[in-house]
Structure 1
Amino acid sequence: MWAKLLTLALLCLYMRHILGHGMMLDPPNRSSLWRYYDNTPINYDDNQNFCGGRAVQWDTFNGLCGVCGDRYDDPHPQANENTGKYGRGLVVRTYESGSTIDVTIDITVNHVGFFKYSLCVLDDANAPEPGEECFHDLILGDGAAQYNVDAADTFVTNSVILPYDLKCDRCVLRWHYTA
């Protein structure tokens, strides 16, 4: 009996550090472009942009992650950064400043948690994102800062509000899943 309770308690502690599996499908994230466009590199692990895994992110780098979900210490441009293996400079959607857009997420393995969205104005189309400071949090259509994932969620569409003063030829929309 005590062994089962201890196992359950340890599992609950460990579950705090489980990394979610999923991908932003609309607009498509860089690793998933191959699902929609010809002549883009295939990434069969496009649902696993989770910073190299729990041990790498937390035990090695104290929670640090590449700005686009790559391992923190990967050389730049990292695979999912602009100009990286999957960051081919393809503009996949065009939106109006101040508009509310729908973003669709496919959760391939649900670990509950929450989603947040942020935006980076890419000043140089021929360079990677400059860093974490480039990304600014966005608000959901209901005014919330994050979407809390339900255990039954598989496909989720969130309404996300773009800033009214947004001006860019190339912006990077980032989905962040914390589980």
Structure 2
Amino acid sequence: MNKLTDHFLIAMPGLMDQNFFQSVTYIVEHSEDGAMGIVINHPLEITLEEMFGQLKIEASPGTKALGNSLYLGGPVQEDRGFVLHDGDAVTWASSLQIEKALCVTTSKDILEAIAQGNGPRNSLVALGYAGWAAGQLEREISENSWLSGRADKDIIFNLPVEKRWSAAEQLIGVDISLLSSEAGHA
């Protein structure tokens, strides 16, 4: 039952929780035990270069990724880093291959490689993740909190953050502004 793995969850307009308001969450894993995802459009006010300095990771000057934002991946374990990236999992000490060319890695070696300009071609670094207990995500979807659709790596890695929510809704062919989170009653 990995039906939502490698999918986006797109927050409905009525989802007012500050952690998920107008969020796009990439689902890393979905099973009968629950689900895990990384919010891809809630940047923090800190760059990777600043984070590397705090972690005492030496960064090579001019490395392209240093100016990238660090993201709030979700409200669970906000003190733990998660790197969503392309490539394969065997390169890094602690990775999960999500689909053919997309992984999530939690080991420090990938941060060191990114700081030196030797990391994956595309990456998104987040603190924390979004987690759901068994059946919780399915219930939230049935309560109209979320829409779901197949993920697109271009939205994750190449689109400006402020365009990701609307691009994800367009990807599934929905104009979210026309939807209501309320079920219809006659």
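Every read-out reported here was derived from the displayed coordinates using simple, explicitly stated rules and does not represent laboratory data. Quick caveat: nothing in here was measured; it's all calculated off a predicted structure. Cβ atoms are built from the backbone, for glycine too; each structure is taken alone.
One of 1, 2 was used to compute distance in nm of label points 7 Å out along Cα→Cβ at positions 36 and 156, and the result was 1.9. Which label is that?
1
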Q. Relative contact order in percent (Cα under 8 Å, 6 or more apart) was computed and gave 28; which structure, 1, 2, did it come from?
A. 2
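Can you rank 1, 2 by FRET efficiency 1/(1 + (r/R0)^6) of positions 52 and 92 (r between Cβ atoms, R0 = 30 Å, to 0.05) and just name the one with the largest value? All intermediate terms of the calculation are to be shown ahead of the outcome.
On the way: 1: 0.75; 2: 0.95.
Max of FRET efficiency 1/(1 + (r/R0)^6) of positions 52 and 92 (r between Cβ atoms, R0 = 30 Å, to 0.05): 2.
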Q | Computed 12.2 for mean count of other Cβ atoms within 10 Å over residues 60-67 - originating structure among 1, 2 | A | 2
**Q.** Comparison of 1, 2 - label where mean count of other Cβ atoms within 10 Å over residues 28-35 is highest
**A.** 1
Q.
Looking just at percent of Cα pairs over 18 Å apart, for residues 68-115 alone, which of the labels 1, 2 belongs to the structure with the highest value?
A. 1
Q) Which one of 1, 2 has helix-only ellipticity at 222 nm (-39500 (n - 2.57) for each DSSP H run of 4 or more, over all residues; to 500), as calculated from the coordinates, equal to -2500? A) 1
